[in-house]
Structure I
Amino acid sequence: MPRFRDVIDFQSSLSPGNSNGITDVEGIFVGHYTLYEGEGEWQPGRGPFRTGVTTILPHRDNLYDQKVPAAVHTINGFGKVMGFEQVRELGNLETPIALTGTLNVPRVADALITLAIEENPHIGIGFPESGREGYLVSMR
């Protein structure tokens, strides 16, 4: 697949890294998984499946605990996104970035939420040692 710089006349004062990719940025980690399984007509829960997910981590520590500054921008509005409004409001990132097909956005979001809660059991309920106060959204 051609790189962006190879397709258009891209002018930049910065030179590309060794691989000309996101992984050239120090501290960034990228993983990918492809699921290609089954044949024939689709059956709920049985496939066939043709999907995948690419995950980007800005660092290997607890991302919810050590948030990083972030911003989002919608280019053409095609496809489904989750979490954009939170990034716009708070200006930070607290889960990995996950790229997947439109129909898998809720499933991938559920996996990221599960991971965040497993790593940070106080999310949404507070800390036991403080009487469950802290990190709560107050409706008062």
Structure II
Amino acid sequence: MKCLYCRNPDTKVTDSRISDSYVRRRRECLQCNKRFTTYERTETDLMVIKKDNSKQLFDKNKILNGLTRACNKRLTEQEIQELANKIENKILNLNKVEIKSAQLGNLVMKELKKADPVAYVRFASVCKSFDNITHFEKEIKELGGIKK
């Protein structure tokens, strides 16, 4: 790793901390003795197969955006970020090269159902393409919210 200040290629790691989605390393330049922090993420070549059979590179930010919309005023930003990290880890632990968008949506819905039922229904309405109130009633009934 090159020093950010003097561009010297010789640096040493003084501290490492592992998070769910990255490794934070505190580094010190062996020439100018300045310190800086780097963040390392695992890069993946996971492809998502869309409904129309097109393929896109997996992007955690798309999950984060969907969660943010579904969890609006329901969960904190920190809780949403932790949920996105948890989902990303589950997806990467599948050790697949490709994943269908429907399977990805199901993983997100499974975690949302545990975290917040209202956010789950919001997300499911988009993911499952609800087109009338009957779909909402059925989903809520399965959650145990409506008794008929």
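Any read-out appearing in this document is the output of simple, stated calculations on the displayed coordinates, not a laboratory observation. Worth saying up front: this structure is predicted, and the values here are computed from it rather than measured. Cβ atoms are built from the backbone, for glycine too; each structure is taken alone.
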Task: Parent structure of the calculated result 14.0, given that mean count of other Cβ atoms within 10 Å over residues 63-70 is the read-out and I, II the choices - done: I
Open item on the list: Given a value of -0.40, -0.78, -1.05, -1.24 for log10 I(q)/I(0) by the Debye sum over Cα atoms at q = 0.14, 0.20, 0.24, 0.27 Å⁻¹, for residues 47-110 alone, calculated from one of I, II, which structure does it belong to?
Closed with: II
TODO: Could you figure out which one of I, II the value 11.8 for mean projected area of the Cα convex hull in nm² was computed from?
DONE: II
- [ ] For the read-out mean count of other Cβ atoms within 10 Å over residues 71-78, a value of 7.8 was computed from one structure; give its label from I, II.
- [x] I
Open item on the list: Tell me which structure, out of I, II, gives 0.70 once FRET efficiency 1/(1 + (r/R0)^6) of positions 7 and 95 (r between Cβ atoms, R0 = 35 Å, to 0.05) is calculated.
Closed with: I
Task: Read-out distance in nm of label points 7 Å out along Cα→Cβ at positions 103 and 127, computed value 4.5, structure in I, II - done: I
TODO: Give the label, chosen from I, II, of the structure having the highest value of mean count of other Cβ atoms within 10 Å over residues 39-46.
DONE: II
Open item on the list: Of the structures labelled I, II, one was used to calculate helix-only ellipticity at 222 nm (-39500 (n - 2.57) for each DSSP H run of 4 or more, over all residues; to 500), giving -5000. Name it.
Closed with: I
